Structure P
Amino acid sequence: MSEASSRLSDRLHGVVALLALWLIGTSPWVAMLRRIPSGAGWLDYAHVAAGFAALLCGAAYCWACVAGGRWRLYFPLTPAQFGNVGRDLRGLLRGEVPAAEGGGLFGAIEGVLLVAFLATALTGAAWYFAQGTAEAVAWRSHHIIAARGLIGLLALHVVTVSLHLLDFVRD
């Protein structure tokens with residue numbers, strides 16, 4: 001990966017993280033069901049706008065992560081790659097912190113987190129475009145399920161990053 005694309009990827013990561021945190025943090029105050037209500041406040045409209053921004057930035061970040069064959073680091077689909085995940089899991093049982101790079105457990109967690117982020121953004125967009133229809137309530141339900149998965153995976157990601165920081169401080 002070139003230095004310019006690495007900087008772009010780092011910036012997109014920061015934007016995606018901030019958008020995710022803002023959208024998750026403000027979601028309890030968003031009041032929508034079948035459509036944006038007629039008396040919607042700025043938070044409702046800001047959530048929709050930030051959600052569409054998250055979809056665009058998330059797609060760009062996903063592309064930056066998987067371009068040039070780097071998808072193997074995040075999506076271990078071959079037996080050899082999946083073996084790295086198993087190795088990292090066995091290492092965890094022995095108290096070893098898995099490597100951040102190399103397509104092992106932590107990379108797979110990041111890949112699933114990225115998919116959950118995109119699923120949350122896509123279901124939110126589908127909910128928006130289905131507003132006023134019977135399908136809107138179903139898309140809302142899918143969006144909530146995806147968002148809850150995103151929250152769980154985001155917490156797991158924070159734990160994995162914290163483990164690396166702790167390991168870094170120990171050395």
Structure Q
Amino acid sequence: MAIRAARRYAKALADVVGETADTRRVLGELGDFHTLLQANRELLEVFEAPAVPLAAKLRVLDAILKRLGASLPASNFLRVLVRNHRMAYFDDIYRAFRRLANERLGIVAVKVYSAEDLAAPEREALAARFRVVTGKQVEFEFHLDPDLVAGLRAQVGSTVYDGSVRGALDRLKEQLTAA
């Protein structure tokens with residue numbers, strides 16, 4: 001149920017925002033709010049606590065929104081979440097909105113896993129390659145995975161591109177055992 005509700009809220013926000021420039025702005029503002037919640041889990045507890053009156057929750061939210069310089073659509077949306085006791089679903093809502101916004105903006109999200117942090121030229125080459133492969137703008141999410149040993153693994157949606165040494169060894173093992 002949480003995922004379904006998250007998608008409904010995300011779609012409603014995407015429909016309200018509509019324009020490309022507004023979509024980018026609201027996505028950035030919700031990203032800032034998401035980062036804030038991740039860093040301050042107690043804040044989420046305040047929004048979820050039944051003992052905290054709604055007026056107090058809204059005052060806290062308004063103070064945060066003012067500091068973040070949030071736009072009217074983002075501010076109103078977060079107020080709706082607080083009023084409807086849906087802040088517990090914010091992570092799911094944010095991820096669903098990000099997917100919808102990226103779709104509308106023609107951006108594909110690519111998760112990249114590597115054994116070591118990639119240098120700027122490597123990241124640029126990777127971005128150029130994935131722009132060619134997908135035919136879209138790319139947005140990267142980089143993760144370190146020491147189990148890879150060397151190389152990297154990238155995921156676009158449900159498709160995984162495995163250029164790791166471990167992946168090459170696994171493919172070689174499959175070929176040898178199949179023969």
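Quick notes on this structure:
- Taking FRET efficiency 1/(1 + (r/R0)^6) of positions 90 and 162 (r between Cβ atoms, R0 = 25 Å, to 0.05) as the criterion, the highest value among P, Q goes to P.
- Test item: volume of the Cα convex hull per residue in Å³, for residues 58-113 alone calculated as 71, pick one of P, Q: P
- Among candidates P, Q, the computation of helix-only ellipticity at 222 nm (-39500 (n - 2.57) for each DSSP H run of 4 or more, over all residues; to 500) that gave -26000 used structure P.
- Read-out Cα Rg over 2.2 N^0.38 Å, for residues 2-49 alone, computed value 1.33, structure in P, Q: Q
- Percent of Cα pairs over 15 Å apart, for residues 42-81 alone from the coordinates reads 37; which among P, Q: Q
- Highest-scoring entry among P, Q, by FRET efficiency 1/(1 + (r/R0)^6) of positions 34 and 146 (r between Cβ atoms, R0 = 30 Å, to 0.05), is P.
- If Rg and Dmax of the Cα atoms in Å is computed and equals 18.1, 57, the structure in P, Q: P
Each reported figure results from applying straightforward, stated rules to the coordinates on display, with no laboratory input. Just so we're clear, the structure is a prediction, and the values are computed from it rather than from any experiment. Cβ atoms are built from the backbone, for glycine too; each structure is taken alone.
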